[in-house]
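These are the structures in question, set out in turn.
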Structure P
Amino acid sequence: MRIIFIHILTIILICSCSNSETYSITSPDKKISVTLSLDRKKAVYYTISYNDDVVLQESRLGIKMDDAEFLDDLDLVSASTTNSVSDRYTMMTGKRRDITYQANEKTFSFVNNDQREMDIVFRVSDDGVAFRYHFPGQSSENKRVIQELTTFKFKSDAKAWLQPMQVAQTGWKNTNPAYEEHYRMAIPVGTAAPSEAGWVFPALFESNGTWLLISETNMDGRYCASRLQQQSPNGEYMLGFPMAAEVFTNGALFPESTLPFNSPWRIIAVGSLATIAESTLGTDLANPAIKIDLSFIKPGQASWSWAILKDDSIVYDVQKQFIDYAADMQWEYTLIDVNWDTTIGYDNIKELADYAKTKKVGLLLWYNSSGAWNETDYHPKSMLLTHASRVKEFSRLQTMGIKGVKIDFFAGDGKSMMQYYNDILKDAADYQLLVNFHGATIPRGWQRTYPNLMTMEAVRGFEFLTFFQESTDLEASHSAMLPFTRNAFDPMDFTPTVFGKIPDRIRKTTNGFEIALPVLFLSGIQHIAETPDGIKTVPEYVKEFLRGLPEQWDDTHFIDGYPGKLAVIARRSGNKWYVAGINGEAISKKLLLDLSFIDSNNGYMITDGAEEFSFLKRNITRSDNLALELKPNGGFVMVFN
């Protein structure tokens, strides 16, 4: 009996110890708190609180490798002291130029039943939480991750703003996935995704007035990109891996590497909607910039014929017109799109590049990334598949005076495809070429690591307005969604702004709305959709505004908004503040804007005139409570010197 009693007492003590094994780490301002705990099965969980309110309930952590499991029966070997982490860096593109990151860091070291080691590292900053898995030690053979049990569990009354992931090898010419769906807005947590592909990052949630934006960053080519799985029972979303087809031909799908080995950082911005709109977590946790000569990296604006005129415009004479157009608008670039290698030819492209140089315009050229993973016919195709072929082509482009490449139609998010992106960016940097990826994933912080990455599509952008009336109908709400989701952490090549009619489509947004987009949307190169003929129809002051668009932003300030309904954001370049606002709904709205953060008192505003597709310009005085009215699907820009 005494032995049985001692055994029972031991079990009680073990359970009691397990339940009491909790560890906390807080943000520098003490508003965000993360608690880590082990349950009775010795599985690891974490919770997140904001202002003492639990905004992410007990969520799972764990990794399954092909030769080891770190799910249950984990022993906590050590928990480090809380260390202060700080970083200062400069961005060529994005919300602000000079960025300071400060966080508190704590590392938890575990062993499994086989005494294999795994660390979980948490960093908590004033704008959110980041964590990653680290596998220490040394190995000559690759270790392969086959499942990650990371989850995000929300309260039952939380709401979600989520974009469905596209099923691999579907869509036009089997070019999915490309992150090109509309977001489902304010849906109940736990709503299943429409297909087994799940939901994409970034994923936005609101819980009792607190906003959380989930994504990942620091993709070095050893890990696949992730998403949220289709099912989220009881509001618990599990991280998912790509579908089998999302690979470079014969390449790896799942993460694999020799040891030591890190997962990407899982990042969760936490706070107000202003926190989401102003956060730089996506680059704060990315690898620092590679060592390259930065002198060739010049953000800016570009003319682009294909947006409205499509394939038939990719001929010598039309492209020369668009070079002249860019020069007149004082834009830095002209993008020449698909099939240029045959419709214009290398020799004539070199001639156009020389001509553009005399106009102080740089040329960008389109490429098809794909090998066997889709059925696209556009070309140049399959010329970038190996390091040797890239060196040959990129060196030729550099000799021709080409400034950058747009590369389209990637296969998805598998580990080998992530490596392909990294390899392209490295090789392009060697030949001083800027890069724009289309038909692609989201950057996940690459714009910091590779400063020559100007932008990536990964959005249902302007081209879809020309393809489908449904997209044209939803442009306003979709655009008002993007600063809080897709464009919150990473550059986005939406290719905005048209002031006239879209062929075969009925436009639903006003010109005030359209002129706001190049300020509201963040992209290292902003490809403007409007044509030379279209720009001739607008007032001179509109042209002057577009001529003066800054190439880079020094700071960003959220003013007002709600995902899908309204977005008003200010951006500073030097001493100038630009304020852009769009109405995502087909109802008029009266706004009272707090502009107290702006130093200058005087400025001007361009907004909607009385007639359809017209403008109105008026002088304004900065006010702590500036009143204005937005038309349905309308917008404005303000400039304060």
Structure Q
Amino acid sequence: MIQVTAGAKHFGPKALFEELNWLITPQDRVGIVGGNGTGKSTLLKILGGIESLEAGSITKQKDVTIGYLPQEGLSLRGRTVFAECMTVFADLKAKEREMEELTHRMSELDHDSPEYAAVADRFHHIQSIFLAKDGYSLESKAGIVLDGLGFPRGDWDRLTDEFSGGWQMRIALAKLLLEAPNLLLLDEPTNHLDIEARNWLESYLESYPNAFVLISHDRYFLDVTVKKIVEVWNKRVWFYPGNYEKYLKQKQERQAQLEAAYNNQQDKIRQLQVFIDRFRYQATKAKQVQSRIKEIERMDKIEAPPPEEATIHFRFPQPKQSGRIVAEFHGVRKAYGEKLVLDNVNFTIERGERIALVGKNGAGKSTLIKLLAAAEPLTAGSYKLGHNVSAAYFAQDQYKELDPDARLLDDLSSAAGKATITELRSLLGCFLFGEDDVNKRIGVLSGGERNRYALARVLLEPVNFLLLDEPTNHLDLRAKDVLLGALREYSGTVVFVSHDRYFMDGLATRIYEVAEGEVRVYPGNYEDYLWRINGGGLTPPGVLEVHRNDFAGDASAAVAEAPPVKPAEPAKKVNPIRLAKMREEIGGLESELASLESEISDGERRLAVFVSAEEQQRVASGLQERRERAEQLMARWEELTTELETLGG
């Protein structure tokens, strides 16, 4: 269908790729991956005829149609949403109008006349084309796609001018899907979609009748939609059969094979060179020397594989531990004027939970996380943070809080506490800021770059309750993996909104579904949640967990097969002196725990540097004693804080 031969493309002096040979067949499902700036979007534009090759050739089969969706920048005006989508069927609608005219003419002509026969032939010809392209269901097709991409029926008759950039891109995507070109080229199609629209698009692409090539930083989306991975790396384009998960394994194997082949060849060259150097000036060995020189010259030299990018491992500053109860909502109501978003919401968040908020666009996910962050006032009800809870909130427009005149590294350093410059540079590298970027002023960054930096800054705060609204936006696959790994090791509590399925599945321990003014609680990750709402029941195989919370007044979800609740006992009077002593002991425990944590960290660093066997044994023994002491103190701290909460202190 499309063939690229010996293709090459440069960006200034930098080679993006060379010697590209690629045949795209009619049923290909391809995902393009690679680091930022490697040339993924450029390659997609070349396939779409928007950019050209600097060397090599690209040939396209006659009558091949290509549809291209950029990352952003499209603006549609002057029509309603539905009318804009129907423009892709302009040719079929013209045929429908002609059929109506021909039908009218046939009704007026003599059935035995030659003119009638000519009109009838024309009618049957157009009708066969119209029927073959399913012309009588065009409106239905448009409705299915608009509904799947998240457009409520009430929005279909609104002008496209009224929609934001993200919704404009959804309209453009809807048009491409309805057009169904032979080759669909999608650059980050999930960027502007919520999780429900992403799920729908996955299903739609699964049954798409033609080929598509897409770029995505959504790992799960790649795993379920593509059957081939094309990687732009090291000035070459590499091909891997299978989805993203299989690509990761194959790439590791290919790298190992390449390194082994390179090392074997270098060993062979060294052996030959030793013989050449030893006998170069002996006449009796001249023939053998020349033979070995020619053997080296004839070799197809294997290039040394460049080292893989170092895996960056980021750890949050571990915060002080909070009480068991982190946050509680009782009868919470939130409305904006007459628009009711949340009504009589009750739940309890416990320490260590990682909660994903899900729901359709506009259901109230961002509103809920703003209420938890105290960034919005309640309309009614109460919200209480637990003992020793400190919160940090990352909003979608967090970059607005930054100083535009500050330099990235200086600003991050001022917020980082004890982190070294090397650690800060590594953290900025995680979030796609290279060596040349760290000294830029915040004001010159794009919106996406500023949001990435704002996220890095928030994550350095030593808090035990993180509230993250779309933290994965503007991050590539590598940066998402770094963030996911750090959050998994984080000892605090996390509530987050994300439209990245892989990220949610890998992090969430509980799902809060926001819908129709309610918040419904489901145990497990997003996959478990889908299993339940699709009729799998309350408990997946092998899992004993809490039931769905119907929020009829309970503050937390009911536990499966839970024992009957005992009647509440009358409140007892508590001696204030006892409360004061408990608080004092808790403060002492926290101080000693902080000191022990510092000593343990120091011991782990010393253990990593070998001095002698005796010293290693001494350090290891001291480290074990401090860990055991920390466990004892933590158990006592837990006991006291739980009792204090029970007593209302």
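Values quoted throughout were computed directly from the atomic coordinates according to the rules given, and no laboratory measurement underlies them. Because the structure is a prediction, the values reported are computed rather than measured. Cβ atoms are built from the backbone, for glycine too; each structure is taken alone.
Given a computed value of 0.99 for Rg/Rh (Cα atoms, Kirkwood Rh), which structure among P, Q does it belong to? Present the calculation step by step, with values, prior to reporting the outcome.
Working: P: 0.99; Q: 1.06.
Value 0.99 for Rg/Rh (Cα atoms, Kirkwood Rh) corresponds to P out of P, Q.
To which of P, Q does the computed value 5, 24, 34, 26, 10, 1, 0 (P(r) over Cα pairs in 10 Å bins from 0, in percent, for residues 215-582 alone) belong? Each step should come with its number before you reach the end.
Details: P: 5, 24, 34, 26, 10, 1, 0; Q: 4, 18, 24, 21, 14, 8, 5, 3, 2, 1, 0.
Checking each candidate, the match is P.
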Figure out for me which of the structures P, Q the number -14000 belongs to, where helix-only ellipticity at 222 nm (-39500 (n - 2.57) for each DSSP H run of 4 or more, over all residues; to 500) was derived from the coordinates. Q
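Rank structures P, Q by distance in nm of label points 7 Å out along Cα→Cβ at positions 95 and 439 and report only the one at the top, that is, the highest.
Q
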